[in-house]
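Given below, in the form of structure tokens, are the structures.
Every number in this text was worked out from the coordinates using simple rules, so none of it is lab data. Quick caveat, the model's predicted, so the values are computed rather than measured.
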Structure 1
Amino acid sequence: MIAKAEGKFIRVSPPKVRIVMDLIRGKGVTEANSILLHLNKRAKEYLIKILKSAVANAKVKGFAAEKLYISKIVCNPGPMWKRFKAAAFGRAASIVKRTCHIKIELDLKSGE
């Protein structure tokens, strides 16, 4: 692991984030960034932001972005916001607004 970045309490459901994460897992940083830019998913905005942060952390340590790839990317569930809405016959139906924690780790490509 060369550099890492983490986004916490992100207001997107973890399964929705994992769909986008599977597209960029194991890819180079520049390739992953171009994949994310052309997606039509809400989770891409958060992933781009966290990926840029991880690349900036690697640059501080003296590594070039072209030589890095995503070695580990994880999405864990965060706390859930519990809300209620009115239902028929005076009942209340629960609403669960899910959050997630995203963690990205970068490493050098093999042979570099």
Structure 2
Amino acid sequence: MSPMKEKKDVLQGTLALMVLKTLDVLGPLHGYAIARRIEQISGELLSVNQGTLYPVLLKLEQEGSIASEWGASENNRKARFYRLTRGGRKQLQAESRGWEQTAAIIGRFFVLKADDLK
């Protein structure tokens, strides 16, 4: 793996948003599938630690942003499947707007030149 392709850990505070967006786009998934989809969507640049993912899933469920139920995975094992709730959709919309605003602000600093400040 080249240095540019080294997997990065997910930034704190971003995993919940990625989980919500993944469930919004792909529908109900079990935890392992959520982790794999996030890694795939990132172009394999992110690594999702299972020890980090499950506390986030629990927190989102306690907040009412996602709901879960038991089902069978693709290899016929018992797995907890998570789905986005109506409250989760609202949270996703609000957080998406916040991240878009933050990205736009940070983007201004990358295009800033010394002449712009004179």
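Listing for the model above:
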item	result
For helix-only ellipticity at 222 nm (-39500 (n - 2.57) for each DSSP H run of 4 or more, over all residues; to 500) computed as -10500, the structure of 1, 2 it came from	1
Which of 1, 2 leads on mean projected area of the Cα convex hull in nm², largest value	2
Relative contact order in percent (Cα under 8 Å, 6 or more apart) from the coordinates reads 42; which among 1, 2	1
